[in-house]
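What follows is a group of structures, each given as structure tokens.
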Structure I
Amino acid sequence: MEKEFHLSNSSDQSLTNMDKIYSISQVAENSLLVKYHQPFSTHLSVYIARCSEAVARHFANKVLNTIPSYDALLITFQPYITGDFTGELAEVLAKISYTEDIASGEVISIPTYYSHEVAEFMDEILEDTGYSLNELIQEHTAKPFFVYMIGFCPGFGYMGELPKQMQLPRRKVPQLKIPAGSVAIADFQTAIYPIEMPGGWHIIGRTPLKVFDAKRKKPSLFKQGDLVQFRSISREEYRELEGEIP
């Protein structure tokens, strides 16, 4: 069953053209989904991240995990917990402000080697976008990208938005083996593959940084709401930072 609720702070002038409504529904025996009926945006993304943190704090050990996305928040309770938490969840969400400054995340610099050496289909990408390699680098490093969500696999940050000219659909034939650290673009987004895996995004470079490490105190290098600034580095710098060349 789905229940609708009005968001708090309805007097916020920046939200006058928005629905200001979210719904809560049970999607599994021990899971609730909060669906925000608004177009995705940086404001909404940061708000959902705050909702996720508040829910995790409030329910504490009752919650197995919270998973925020572009326009929704999934809350999964421990399997031994029973009861209807919809009303209590709505009370928690009602206390969270939508009006706080979106620039609350970290700015993370990502050194990146943009080259055919680490991007097998670079020529195709340049032809499809109409860029030269230098132009592509300039556009991709021109400003920070906002991390809208973490998903797909641990540490995979969906960032945006790319310039219109750089926006390409996903590859028709995915690559079976994309190295960890590969910097990629698809549609309006850019991302970094945190582990070696198959994928259908267009690879334009590689960073020597480890984006995800389960042994770290904070396994993922970034979180929802952060800003990521890509920085072009030379082949020599990339090797000095222990980057691998195929």
Structure II
Amino acid sequence: MITLEQLQERPLSYSSLKEFAKSPRHYLDYLNRKKETTAPMLFGSMVHCLLLEPSKFNEQFAVMGTIDRRTSAGKEAYAKFVEESAGKEVVMENDYNEAKGLADNVLSNPKLAPWIHNCHQYEQEFRAEMWGLPVRGFFDGIAEDYILEVKTTMDASPENLMRDFYNRQYHMQAGLYNLVSNKPIKYLIIETKGPYDAYIADATENYIKKGQELFSDTIVKFNKCMEDNAWTKGYEYHNNNIAIDLPSWVK
């Protein structure tokens, strides 16, 4: 059972609502499972920090030089470094150098750097009440007339990006951020593979509108799930009659 008191302690977020959109059980699993930081997530966090708050990098990350962990001496050196770096994310030097190169590429670009420098707050948490429920999130950058979101991807082609953003339901995140800030959303897209392209992309009105519709529909269903105490339900909660058919694009 999920209560309003519990939500006050751990408000809803884009990530948790995305899991609830699968099923109530997925939401509970999201709450209870141990959060694991994947290599792409860690790399993206490094890029974010180096771009937005470089002065805080050494507080959050510890850069380890080349160590051969196949040897006893290497394993010992690694364990010692991790112990001495408690509370920080340990990253390898080659990964750091790659992330630093991407950040420097953006910050040295006169067409991109101003979009970062014009922000007056970075990595700013917000809390709000939506449809009677507490929600929270983090703005990457807040400017006077826009919200900046930084996204890293291996393939920054617009066609792939639109498909990937839709599958990740980033439009719901953008819709929420627009509701809270009443500002347009701009994406700083950074490609993590050669040729390491980077550009600014605007979230369209339709993108925001569809995201807000999805957010509204999901949070209304969350309220209903609380009323019904239906937290044991799986995929059937949002799909009464599950059937397997061919994909919609098959003619």
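FYI, it's all coordinate maths here, none of it is from the lab. Treat the numbers as computed from the prediction; the structure is a model and nothing was measured. Cβ atoms are built from the backbone, for glycine too; each structure is taken alone.
Listed values, structure above:
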read-out: Of the structures I, II, the one that 185 was derived from, the read-out being volume of the Cα convex hull per residue in Å³; value: II
read-out: Test item: distance in nm of label points 7 Å out along Cα→Cβ at positions 73 and 129 calculated as 6.3, pick one of I, II; value: II
read-out: Value -14500, calculated as helix-only ellipticity at 222 nm (-39500 (n - 2.57) for each DSSP H run of 4 or more, over all residues; to 500), assigned to which of I, II; value: II
read-out: Origin of the derived value 19 (relative contact order in percent (Cα under 8 Å, 6 or more apart); candidates I, II); value: I
